[in-house]
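J.: Structures for review follow.
Every number in this text was worked out from the coordinates using simple rules, so none of it is lab data. Remember, predicted model here, so these are calculated numbers, not experimental data. Cβ atoms are built from the backbone, for glycine too; each structure is taken alone.
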Structure I
Amino acid sequence: MTDINKEAVSVLNDLIETSKDGEKGFHASAEDIKNPTVKGFFITRSQECGSAVRKLQAEVRALGGDPEDSSSVGASLHRAWFDLKSVVTGKSDEAILNEVERGEDHALKAYKEALKKATEKNLPPNVIALIQEQLAGTQRNHDQVKAMRNQARTAN
């Protein structure tokens, strides 16, 4: 495998972890949220994150690498902390949306850093295009979650 492919695989594998974190986070949040519209949104976003993972894994394989297949340790710790916090706060929709937004903040940062790295390292155009496509989706998720969170705050 060429050095450029190794670099691309590394960047994409980091994004696989991030997307798997999102998939699990949206799924877990859908289980706890009370608002049926938000629940449906979370379920759809979880499925879309799963699709993003599969696209990233396919690209890693095409580059000759072994795709990541697990989420990050940090996300596991965040979910454990959220579970503990939600016992104390009662898992209100606003609290859940706050935590989902924090997760999306992390995902947005990871995708922006990956795009910067991919551009600086002059990774293949198809890799950069895939990162850009998924960054746009992550930005949409973030903005929608933030709007829902703001609505939940206003309702309380």
Structure II
Amino acid sequence: MEESQQGIPAREVERMMKLQVVLKAMAKKLTWMDAAEIAGMSVRNMQRKRQAYMEYGYTGLADHRRGKTSYHRVPMATAERVLAVYQEKYPDFNVRHFHEKLRQVEGIQLSYSWVKQALQGAGLVRRRKKRGSHRRRRPRRPMPGMLLHIDGSKHRWFQDDR
């Protein structure tokens, strides 16, 4: 995570700047629409901030999700168990088959993408190479109009004797 010169995470600095803009809008130094544009929010989102301030004061402007863990976070014990099961029982399985066995045999209900990211993060499964471009580009011809002679038509493409 990036940090500013004072050691404050960049996300916090951005949040404080948005709060400054909201406070200026409440002091009527800015219009709410200008404040929304400066803060990079939609006008509707800025209206929500304004409504929260009207109802709850300054505490309404605070992000109430801060400090709480995500509901979707997988417990560390489960993550360690998944990695251990892969290493002990299914080291030669690919991610798709391991995910199926994890659900059917082990009874661990996790999403495929979580399992794949966990195995790749632990270095147990290699990341796939990115696909190449769809078509190989042909090298350009040295003279203009060279490709036009290949089609065999009798039409004079250029308005001269070529």
Structure III
Amino acid sequence: MSQRAEALAKRLEQGARALADYADGLSDAEWSMSIPKDGRSVGVIVHHVASMYPIEVQLAQTLAAAKPISGVTWDGVAGINANHAHEHQAVGKTEALDLLRRNSKAAADAIRAFSDEQLDAAAPVSLNADAPLTAQFFVEDHAVRHSFHHLSRIRATVGR
């Protein structure tokens, strides 16, 4: 097993656990609060992070195979996020946290399967102006960072 892949998987698990632990302690009113400048509720955001892990890992696996990521745009991401928010606007805490735990475990397991050579593989990424990015960068910038990013915004919204 790659030590780098193991370290990445542990960082993803750390972020997912921090998000889950914080969200689990929220009241129903806090769970329903809207994130400023975003409009989605805290609960929808937690479910969103969980829902995105499989996509983020699949895209990293594409790069690990030295294949380009094409056709993925920020407008497309915004559309996915809007559809998700609409479909899951009433998501419950138990459902979202269960999905977060399942999908973060699956994502960490998939990341652990990367070799150092796969982590170093690079190809153009349409989401980033076709810049040739490594699979490791993509894992760090998306799957690993995602929970930390949203946890920070949730904490700022809830105020604790």
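J.: With Rg/Rh (Cα atoms, Kirkwood Rh) coming out at 1.02, pick the structure among I, II, III it was computed from.
T.: Going label by label, the one that fits is I.
J.: Just checking, which of I, II, III has the largest value of relative contact order in percent (Cα under 8 Å, 6 or more apart)?
T.: III
J.: Okay, moving on. Of the structures labelled I, II, III, one was used to calculate helix-only ellipticity at 222 nm (-39500 (n - 2.57) for each DSSP H run of 4 or more, over all residues; to 500), giving -14000. Name it.
T.: Here the read-out was taken from II.
J.: Match the computed value 0.6 of distance in nm of label points 7 Å out along Cα→Cβ at positions 18 and 114 to one of the structures I, II, III, and report its label.
T.: I
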